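Following this line, the structures themselves.
Where a number appears in this text, it was derived from the coordinates with a stated rule and is not lab data. Only a predicted model underlies this, so the values are computations on that prediction, with no experimental measurement involved. Cβ atoms are built from the backbone, for glycine too; each structure is taken alone.
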Structure 1
Amino acid sequence: KKKISPHFIPKILPNMAPANLHINYKFKGPILTTSTACATGTQSIIDGFRYLQNEDESDDIKHMIVGASEASGHALSIAGFQRLRAMSTSGTSKPFDQDRDGFVLSEGCGIMLLTKKNVSDIKENDICIVGSGLTSDGYHLTSPLPDGYGGYRSMQKACKGTVLMDETINTNRVYNLYINTHATSTKVGDLSEIKAIVKLFGGKKHVNVYIVSSKGALGHSLGASGAVEASICYETLKTNTIIPTKNLKNIDEEITQILPENIKLLKESDENLKLDRIDFALNNSFGFGGVNSSVLFQKKKNLNHKWNDAFFITINIIYFLNSKFLYIPVFSIFC
């Protein structure tokens with residue numbers, strides 16, 4: 001008879017991923033592990049951000065490594081999602097498209113370094129986290145609220161206190177907001193997220209909103225997706241370039257009917273959009289159980305005068321990979 005390995009228990013504990021980093025690199029700070037389904041990656045970033053914001057907790061900690069990875073390319077996982085009718089039968093992820101029929105499973109990893117800096121130490125092109133929002137629907141195990149109200153509240157919390165929500169600040173200027181949506185290519189989920197975005201930003205004359213879903217090109221890496229897409233938000237702010245949604249050819253009529261003039265959904269046929277500046281990037285991740293997470297990024301040189309904090313949390317990308325050939329047996333990494 002085969003004996004159970006003495007490593008069996010350590011191997012199945014989710015905090016072992018960050019524990020190995022701490023052991024290898026002799027880190028002495030806290031280890032925290034987040035598990036909130038497909039919102040895990042974004043919530044891990046938010047947890048690190050909030051920890052560094054709390055001066056009582058982080059007085060001796062200036063850096064946090066945050067992120068997530070997931071490898072669910074297994075027959076059992078695929079069968080489970082197929083039974084939920086969440087996966088595409090056509091084999092193509094088509095967020096917001098009229099012919100979308102579910103997501104394509106992928107595997108990936110995104111890791112960031114958060115650094116707590118005094119305002120005077122922040123460089124012009126540093127990317128800062130300036131807001132975060134966490135909510136729950138309290139509605140259904142696998143389906144979001146049809147009106148998107150949970151996602152609306154998480155985005156509202158992330159943008160609270162910024163010029164996006166306050167039209168009295170610099171009203172002569174129009175701000176460009178990039179949103180990397182959760183949009184997994186499901187009928188209900190994509191529409192509810194658009195409804196949430198329209199409810200929050202629709203008709204705001206001082207905000208131009210550009211919406212994409214990276215899952216059209218990368219598939220859905222589940223718990224890792226938020227960290228992967230946050231990395232894309234980082235690069236978007238760095239380059240002032242927006243990559244449109246892959247496989248979005250014909251926008252669902254239910255979506256086009258509610259899109260106001262200041263909100264644009266970028267299709268595959270649109271070329272990469274180069275702007276003079278992108279002021280904000282908002283990353284959404286929603287998950288089973290009704291969890292909603294949103295994190296707002298901003299380039300330092302675009303910070304408006306409303307922000308008078310003594311310090312900001314800046315980010316740098318450590319590792320970013322999305323590949324069907326990646327096999328990492330952990331659900332989330334947060335340390």
Structure 2
Amino acid sequence: MKSFRLLQRPINRYIGALLWAMMLVAGTTSCSATQPASTLRPEIDNFITEMVNRHGFSQSELESVFNQVRFQPSVLRLISAPASAISWNEYRGRFVNAQRIKGGVDFWNTHAQDLARARKIYGVPEEIIVAIIGIETSYGATTGNHRVIDALTTLAFDFPRRADFFREELEHYLLLTKEQNFDLFGIKGSYAGAIGVPQFMPGSYRRYAVDFDGDGQIDLANNAADAIGSVANYLKAYGWQPNEPIAIRARATTEALQAFLDAGIEPSYSVAHLRQAGIVPINNAPSDESLAALIELNAQGERQLWLGFRNFYVITRYNRSTFYAMSVFELAKAIHAGKHAGRKL
């Protein structure tokens with residue numbers, strides 16, 4: 001990967017505004033694999049009324065929008081699929097590998113100026129930003145192929161278990177597309193409605209995304225600078241601590257670990273307390289006052305103990321998985337090593 005590639009031409013904000021108007025009178029081509037969602041459903045009518053009352057939308061405009069939305073059974077199949085058991089080794093292998101390390105070094109080389117500026121402003125190291133983008137979308141190569149309006153509407157009204165969440169995200173999406181003058185029907189993303197290079201849900205897009213290059217539009221689908229700044233801003237907003245550790249290996253001189261493991265991944269024990277309990281950092285230990293959580297991983301049959309600090313926990317706010325956060329951490333270290341070694345990967 002030589003450089004960050006644009007997946008499509010950026011949408012000019014004036015063209016986007018025109019598309020917003022045109023879509024209200026334009027029909028969509030029917031597809032035999034899908035069926036239109038009806039605005040006559042009471043729950044959709046109620047949602048439209050809420051949007052009109054709360055945000056001043058036109059009822060006729062929203063009725064036109066939802067008459068063009070297509071129900072997506074594939075989205076329901078994907079989100080309802082049972083999670084398969086996966087080991088740490090298998091999970092790690094998907095993301096911490098030579099291809100993503102090389103891609104990360106290339107991405108860093110291409111966008112070094114924006115990454116350095118993000119570190120200066122937000123305090124988040126370049127390699128962490130790059131690793132998250134690498135894990136989320138392979139540096140922008142795989143951002144999703146589901147129309148976001150279709151996915152969110154399907155989940156908001158046909159996925160009862162998380163209907164409240166997805167209705168809120170649908171609300172944010174409608175607001176986002178008007179605020180940024182995006183083509184409402186043109187944005188594609190994940191089956192859950194995540195958008196762009198960093199895979200922000202619409203609510204996170206509106207809260208944390210930034211116009212990092214100052215061009216007047218926040219474009220996470222096509223603009224690498226905006227994606228870089230937005231990832232860094234997101235982590236800072238959740239409490240990233242500059243120049244503080246993420247995780248370090250530990251060893252145990254006791255078998256009484258379960259209470260510490262059951263406490264979860266939010267740092268709640270001081271390093272001094274953990275030492276007294278027989279859980280000792282192997283090296284590069286921070287101050288005894290630092291708070292940490294005990295993390296256990298099974299690597300090729302070997303139990304690994306780690307101390308996860310505040311920054312590890314912050315990464316889990318991006319994706320609430322210990323495996324995810326540890327993969328970001330390890331991929332970031334490998335990218336940093338490759339970048340500064342100057343070797344060809």
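Can you say which of 1, 2 returns 2.8 when distance in nm of label points 7 Å out along Cα→Cβ at positions 223 and 255 is computed?
Details: 1: 2.8; 2: 5.9.
This figure was derived from 1.
Thinking of 1, 2, which structure, once percent of Cα pairs over 18 Å apart, for residues 159-294 alone is computed, gives back 65? It would help to have the intermediate numbers written out before the result.
Values: 1: 54; 2: 65.
Going label by label, the one that fits is 2.
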Structure (1, 2) behind the derived value 0.97 of Rg/Rh (Cα atoms, Kirkwood Rh)
1
Value -15500, calculated as helix-only ellipticity at 222 nm (-39500 (n - 2.57) for each DSSP H run of 4 or more, over all residues; to 500) from one of 1, 2, is from structure 2
The value 19 for relative contact order in percent (Cα under 8 Å, 6 or more apart) was derived from one model only; which of 1, 2 is it?
2
